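So, here come the structures, one by one.
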Structure 1
Amino acid sequence: MDHRGGLAVYVTSHGFGHLNRVVAVLNRIPAEIPMVVRCGADLFDHWRERLDRPARFEHQLWDVGAVNPLGASSVTDGRATIERAMANHAALLPRIDEEASRLRAEGTAVVLCDVPPMPLAAAARAGVPGFALANFTWSEIYAEHAAGMGAEARAMVHEIESFYGQATAVFRAEPALPMREFRNQIPVGLVVSKGRERRAELRARLGLGDEQKLVYFYVGRYGQEDLAWDRLAGFSGIHFVGFHEASVGPLPNLHVVPAAEWRGADLMASCDAAVAKAGYGTVTEAMAAGTPMLFPPRENFAEHAALESALLNWGGGYLVDEHRFREFDLSEPLARALATRPGPALYPTDGADRIAESLVLEIRSRVVSGGLSPA
C-alpha cells in the first residue's frame, strides 16, 4: 500500500501511557498527511476512542516491555522480563531488513517510535528519518535486570542501545531518565493531552453536591483482590471516580464512568485529588491539571524513580508506602492532598504541539525536496 509522504508510528503495547502520549501528538498532525500506526491489535479499539484523525492500523509487536506478576503491576519480575525480552529480540532481528524494505516501498517520509528500538534501526537502513518519543529506553530498564544474567543478556542490552543510537533524534519527554543511548536529544517538556475541566457535569452525573469531594481513582491491576475495599467505602464525604469497579463489586462511593465519554485527563482536571499509579500519563495529567495525587511505590522499574522525583519536587505528589496503600489507609495523606494547591508544572506542558510541529516540518520538507526513498 502506498504511504508516500506519510508518517509511520510504532508504539509499544506495554501499558496505556505510551498510547496516550503518542495520541496527544498525532491529533495535532494534519489529516492530509498519511499515517499508519503499528502496535498490538488488542489496543486498536482504545486508539480509535482517542485518535481524532484518520489513520491505518496494523498489528505489529516490536517489544514486550516488562513482566509484572498477575495482580501486581507495581512490581517487575526482572528475570522473567529478561527471558521474555531475549526470546522476542532473537525472533525479531530478521524482521528489521524486511521492515526497512516496507518503509522504502511505501514511500514513508518519517518514522516515530514510542519506544520500540528496532523500527529505528529499520528507518536508518531505509534512509528514513527515525525519531523516538520517550522518557526512558528499554535498554535502561533491562540493564539492571540483565546485569546478573550472563553475557547473552548483557549483549542484548548493548544491541538495543545500538538500535536507539541509530535514531535521528529523541523527543525527550519529561520526567525522563538520562537516555544516553540517544546522541541527539530534543527537550519538549510534558507530552500530555490536557483534560477538559468538566466538574459541574461530573457532579450532576453522579448526583453530588459541591460539598462532596471528588477523587480520580486509577489503580489498574495493583493487586486488586488484596486491597481493603471496605475501608475505601468508609470514607465520608469523599467519592472516588474511575473506569473500573472494585474487585469485590459495587461500592457506594466508587463511581464508574465510560471511557468512551470520559478520558483520564478529563477526570484528573475535574476532581479535587487523585489516587493513582504513577505512570507517565497520570503524572503528567496531574501536573498539567494542578491536581494533587497520592501514589504507591513501584519496585524494580527504573522509570518510576524519575516520575516519583518529579511528583515530590512539584509539591503535589504524596507517596504512600505499599502496606498503607493496600490497606487504603489514606485518610491523613488524602486530607493533606485535598488541602493542597500545587504550583505550576515543573516543565512546559506544550510538548505535543512542539513534536507535531517538528514532524510536520520534517515530512513536508522531504516531500518538497523529493527526498523520499524510491519504491
Structure 2
Amino acid sequence: MNHDALVAVARAVFEAAGGTPIDPDYVLPADIPLELSGEAVRARLCVFTDNRGAEMVMRPDLTLPVAQREVARLAEAGASAKTYTYAARAFRLPAAADDPFEFTQVGVERFGHDAGPAADAELFALVHRAVEACGVQPVAVVTGDLGIFPAFIDALGLPTVSTDLLKRAFRQEGGVRAVLDAGARELDADVLAALDADGAEAALGAVLAARAIPLAGARSLAEIVDGLRARRAAIAAGGLPETARAALLALRDVDCPLTEAPGRLSDLARTYGLAGADAALAAFAARVEKIMALVPAARRTAAFRAGFGRRFTYYDGFVFEVLADGLSASQPVAAGGRYDGLIAGLSSGRVSATGIGGIVRPDRMVRVRRAGA
C-alpha cells in the first residue's frame, strides 16, 4: 500500500468506531500551542506574524484545533459526547534528519465520554488495530501515566509550595532530578537579587549572560523566574524530607514491562507509606488488565516508564507511543493519550469535557513497510 492507501485504511478504522470526519483549522493563535506544548515541541513550532501583527502558528498536531472546535460546539449546544476523526496535515520542524516538515496524521478524538480504565484501554486497542490494519506490526509500545507522579506527591503530605514545585518540575525533562539534587541548597545571592528586582526577567537574563549560561530548552525567562521563585519558597518551607526524596527517586526510575508495573508501583507505595495513592494505582492496575485482555500482544511489546509522556503538556493521564522496526524511538508510528483538562483550559473554564485521542503516521508506516519488503 502507498501513503494514500494507508491513510484510507487507518481512517476507515476510526470512522467505523464512530468518528465524525472533520477538517480542523490549519492556523492557531500562537499562545495556544506555546502554552500547551512541552519544551521539545515548542522549539519545533512554525510561528509567524499575520497582517495584524498577531503571532500565529501552523498546527503542530491535530488535537489542539479539534479541541478548539469542540469548545465552540459545547458552548453553543451544551454538554454531550462526541467523537471526531480526521486525516490532515500537521507542521513541525523535524525531530530527525529523515523526518518531513509537513506530514499527515490520521486520528480520532473522543470528548465527553467515560474516562475510566476501560475507555483508556479501548482507545489504545483502537489505535493498535489501525496500525495492524496498515500492515505494520508494533515491536514495542511505551506507556506512561501522568496521574501517577502527582498522586505520589500528594500522598507524601508535603507543604503546598513543595508539592507545586515538584508537579511543575515533572513537566520538564530532567526537572525532578534538578529539584531533588538542589535539595535545600540556597540560591546564589545574585540570582536571589534578580528574582526580587522590578524587572526580574531582564535581571535574571543579565545574570545568566554574565555566567555564559544559555536558556534551557524552549523555556522563557518568565518561566525560569517562576520556577526559581517556587524553588525559593519550597526551600523556605523546609525543603524535601529524605523519605520523600527517596520515594520520588525510586518512582522516577520505574521502567519495566507493563504487566509488571502495577506490582512495582504498589510495592513502592507500601514501602514509603503512601496510602493516598491507592485510588490512582487501582485505576492503573485495572487499565493494564483491560489492555492485556483487548490487545494480547501487549504482554510482549508494552513497557511502562514513570517519566514518559511530557512531549505535549496538555496530556494529564494515560499516554502511549507505538514503535516499529526501522525507526528510532523518537519516531513512533502511532501515539495517543488522555487530556481531560484540555477543554476547560482552552475555554478558561467556561466549558469542560473529558478527552482522549490517538493518531497514526502513514508516512512512517510507508517506510516501515518498505524496509520489510
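Bear in mind that the values in this text are calculations on the coordinates, not laboratory data. Since the structure is predicted, the reported quantities are computational estimates derived from the model, not experimental observations. Cβ atoms are built from the backbone, for glycine too; each structure is taken alone.
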Report summary line: Taking distance in nm of label points 7 Å out along Cα→Cβ at positions 4 and 284 for each of 1, 2, the highest value is that of structure 2
Report summary line: Calculated from one of 1, 2, FRET efficiency 1/(1 + (r/R0)^6) of positions 108 and 196 (r between Cβ atoms, R0 = 35 Å, to 0.05) reads 0.10, and the structure in question is 2
Query - Which of 1, 2 leads on distance in nm of label points 7 Å out along Cα→Cβ at positions 212 and 316, largest value - result: 2
Query - Parent structure of the calculated result 13.5, given that mean count of other Cβ atoms within 10 Å over residues 20-27 is the read-out and 1, 2 the choices - result: 2
Report task. Can you spot which of 1, 2 the value 0.95 was calculated from, given it is FRET efficiency 1/(1 + (r/R0)^6) of positions 204 and 292 (r between Cβ atoms, R0 = 41 Å, to 0.05)? Result -> 1
Query raised in the report: A value of 15.0, 45 was computed for Rg and Dmax of the Cα atoms in Å, for residues 276-355 alone; which of 1, 2 is the source structure?
Result: 2
Query - Which entry (1, 2) yields the derived value -14000 for helix-only ellipticity at 222 nm (-39500 (n - 2.57) for each DSSP H run of 4 or more, over all residues; to 500) - result: 2
Query raised in the report: Taking relative contact order in percent (Cα under 8 Å, 6 or more apart) from the coordinates of each of 1, 2, which one would give 26?
Result: 2
